[in-house]
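Below are structures written as C-alpha cells.
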Structure 1
Amino acid sequence: MKFNHLSEVEVPTTNSLDHSPPHINVVVPAYFSNPHRPGLEEGFRNFFAQFSLQRYTHFDIFICDSGPVNHKGLIQHLLEKVLEEEESWLCEKVVYDYTVVEREPLSRAEAMNEGVRRTSGDIVLFLHLDCALPEGGLALLVDAVLDGCQAGGFLKEYVGKTMFSPLQATERYLNWVRTVLSRQVVGTNSIFMTRELALKHPYQGGFLEDVEMSDWLRDNVAKNHFSIVRDYVTVSANKYKKQGEFASIAINAAVMTLYRLFHVQPELLKHQIYYRKFPKNWTFLPTLWSTCKSLIQERDSHL
C-alpha cells in the first residue's frame, strides 16, 4: 500500500468551520541529516502508531521533507515500507512532499509554511516526528476549536526520563508556568490554529520560529480564544541525552534568556550556543558563560 503523492491530491479551494466536521491538516516538518541512522524506520512506526488511537478521523498527514538533497528516494521508500504495515485508511491520509529550493534544504519554518500552502483543511496542527498526540487528542483539539478557540497547544511529557531526572522539574515548569500561565507554546507543544490564522501570519526565521509564532499568537489572539488542551503530547527526551540533561537544560535556558532579555539574534544563538558542542560534564559551564557574555557584549557594541 503506497501513500499519496502531492500530485494525486485534489486541493479544495474553500475552507470554513461552518460545516461539520472540521478537517485537520497535520503538518509534519521533516529534516533527515542522517537518513541511514539506525532507528529511523522504528521512529516512523512509532509516529504513525499514534493515529490508530485517534477516534477523530477527519484529518490528513502532510510530511514536508526539506532535505538534504541526496536522500529523497531513500526516505520515500522507507515511508512506503512502514505504511505497508498500517491499515489502508491511514495510508490514504498520508501525503509526502519533498521540497528543496536551489538545492538548499528548507528551514523548519519554511517547511511548515509549505505544509500550510499545500493543504486546505479548517485546522492546521504542527506535529514533530518525535512527538505523539494523546489518545483522542485530535477530538479534544476539535472540541476546543468548536468552542471558539482559534489557536493553542497541548501540555507535554518527556518520555525516557528517570525518576530523579532534572527533566521532571523542567517539565512541570514548562507546562504550568510557561504554557498555562504565560500562554507560551513551542513546537513540542504541538501548536494548532485555524487556517485563517495560519495564512495570516506564516512562521518566520530559521531558528526560534516557534517562539516568534507563540509571541504573535499571544499578542493577536484574545485569551478566551487561546486554549491549552489539558492532556499530554509525549516527546522524546533523546536530545537531552546527547549533551547531558543538566547541560541541555542550561543551554536552552541561556538561549531563551539571551533572546528574551538581551534580544540577541536567533541565528547567532543557533550557531554559537544551541548547536555548539560544549565540553562534557560540568566543564561546559565556563564555556557557556563566556559565550553568553560575548554575545551580550557584541549586541551592546551594535546599539
Structure 2
Amino acid sequence: MKKFWIKEVISLDDWRAIHTLIKTNLPLQECLALLINKGNKKLFERILQALKAGQRIDEAVLPYLDKRLKSAFSSFIQVLTFEKALEMSLEIYDYDQKRQKQLRKDLVYPGLLFIFSLLGLYLFDTFGLDAIFNILASFTVDIGAFYIFRLLIRLFIYSIFVILIVCGLIFLFFNHPGRIVILYILVSRYFPDSLWQLYYSQNFIALFALCGELGYKTKETLAILKSMREKPLISFLAYHVDEAFMKGEGMAEALDNPYLDSRLRSFMKMAVVSLNFDKLLRRYVEVCAMDMERRIKKYTRIVQLSIYILIGVMLIFIYQVLFLPIQAIGQF
C-alpha cells in the first residue's frame, strides 16, 4: 500500500547537485547514476526508466520536483532548455526564500503581538469582566460608566474581527491569477507608489537583473518572465514592458508605466547611459528593499504603539473596577 504521507519528491540538495553536474555537459542519465544513493535510489531509477521508455526530460522529472520548484520549472521549460529551466527555478527559489525570510523577520513579532493581544482582550471581555461585574453588583456603587466602556471594547473587538473576515474574503476572492491582476491594476491606479506596487516593482527588477546576470538578453529575459504563470503579476508587468519594446520604445520609456514604481524611471534614465547598467538595477533593488523595510517598520511601530496604549487603558480600567469595592467599603 502506498504511504500517502511520504513525499515522493527529490530533495532540493539533490537538484542542486544534478544542476552542478549538468553544467559540465554530462547527460542527465549519467548525472543521476553518479548521484544515486540509498535515499534517492527509488526516485532516480523511476526517472531513468521513464527516459529509457522515451519520455521527454521535463515529463520524466516533473512529478519528482518539489512543489517549490515545480510551478516555476513547468513555466520555464516552455521557453528554456532543461538545464536553464532548472537553473532559473533554483535561483528564483533562493531569491524568494531570502525575501520571505526578511519579511518574516519584520512582521512576525508585531503580528503575534496583535493576534495575542486581541485574543486576550476578547477572552477578558467574555469571561473576566462578567465575574468582576457580578462581584460589583453586591456593592452599592455606580458602574454605569464601566458598562459603557465595556460596550466600546466589544465594538472595537468585533470591528477588528469583521475587518479581518472581510480582508480574508477579499484575499480568497482575488487569490486567482486573473483577479489578482485586476486588483493590482486598481491599486496602481488609485494608490500609486503603494507598498504593494513597490514590492512587485522590486521583485520584477530583481528577477530582470538576475536573468541578465545569468547571461540572458533583454528579449529572452522578458520571455522568461512572461512565462511565469505561478507569478501572475510578474508575468503581467513583463507583458507590458515587452509590449512597449514592440512599439519601438527604449528601456527607460518601456519601464515608465503606471504599474511600476515611479522612481524606477529616474534609475532607468541613468542606467541606459551608464556603463554599469546591471549594477544600477541592483542599486534600485537595494533602495527599494530599504524603503520597504522603512515603511514596514513604520506600520509595525504604529501597530505596536496602539497595542501598548490599549493594554495601558485596559490596566487602568481593571484597576478602577477593582478599586470600586474598596471605595464602597470606605463609605460605611
Structure 3
Amino acid sequence: MEYVYLDSEIFQYMKNKVYQNSIDGTAFEKHILELSKKYIFPFSAGHLRDLSFSKSEYHKVDLEYLNRISRGCALTMDVNNLPQMVCEVNIFTSFSKILAESKPIEVQLKVKSNESFSIDMTALSKKTLLRPFLESNHGIWDSGVMEKFISEVQNNIDTPEYYKRFRSEVAELEGKYSGTNTLINQESDYFKRLAPFLDFLTTNDLDILAGNFDKTLESFLSIDGKKLECLTLPEKIQLVYSILDFNSIFKETIKGKNKPSNMSRDCEHLYFASNAKYFVTDDAGLFKKAKFVCNALSLKVKVLTSKGFVDESLSQ
C-alpha cells in the first residue's frame, strides 16, 4: 500500500482542530480517515523529534494521536539508507529512543584537498569570519583552515546573529571575489571549479537556478573532492536543502524558534517522504525548498499543500 507523508504541523492542525485561512483541521482529518483504505499515513523519527521539542505534558496525547492516524506504522531507514515501512511499532518506545539521541541526520563536510593558496590579507576585510583562521595560518588558505572554519560554523549554527552573518558573507562571495585575486587566483583550477557555486549565490531566476543546479552541486562538492553519486540519500537531501539557504530565492528568516538547525529536521521529514506518493506541508518555506530538492534529485514524491492534496485526491 502506498503512503502519504504528512509533516508535523499537519498532524497538529488535525489534533487541535485548527480552523484558519485555508486550513480546516477537522475536515482534513475526516478526509484522511476516508483515505485510510487507500493510503497509510505513517509517523517517522522526524515527527517524534519535532514532538521532543514540545512541552512534556503534551507528549502522551500527541503520541496517542499520531499512533491512531498512522495505525502504528512507522518509517525507518533500511540497510541501503532508504525509507522502509514497519507496522505494529510501539510509538512510546520509539519516542524514548529519540529522547536519548542528540540530533537528526546531518552531513559532515571533510576537506580533503591538498591545494593551498596565499591570500592578500591587506585586501581582505578585517571583519570577515574567516580572517582569524587565515591569520593563524600566516595568510595561507588550505584544508586545515577550511576544516577549522567549518567546525566553528557548525558549533555556532544555532546562534541567529552568527548564522545570518555567515550566510551574508557566503552570499557576497561572488560579488567580492569574482574578477579579483584577493581570495583565490582566478586562473587556478580551484577557482574554476568553485565558479558555478559562486554564480548560484547571486542568481535570482528560478528557471536558471534549476537548469544550472547540477553544475552548482558538482562545484560545491569539489571543495572536499566528493561526488554526488557517492553520497547517501539523507546526505544528498541535506546537502541540496542547506545550499538553497544561501540563495535569496530560498533564504529563510532566522529568528526566535526558527533556528538554522530546524533545517536538519525539515531534511529528515523530506528524507522519510522521499518514497511516498505525496508529501503534504503547509509550511511555505519547506514547500518551496522541498519541491526544488525533489526535482533536483529526481525523487518520485509529489509535494502538495493540504488543500492541494485534498483537491488532487478528490479528483481521482
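Source structure of the calculated read-out (helix-only ellipticity at 222 nm (-39500 (n - 2.57) for each DSSP H run of 4 or more, over all residues; to 500), -25500) within 1, 2, 3: 2.
Among candidates 1, 2, 3, the computation of log10 I(q)/I(0) by the Debye sum over Cα atoms at q = 0.06 Å⁻¹ that gave -0.24 used structure 3.
FYI, it's all coordinate maths here, none of it is from the lab. Being a predicted model, the structure only gives us computed values, none of them experimental.
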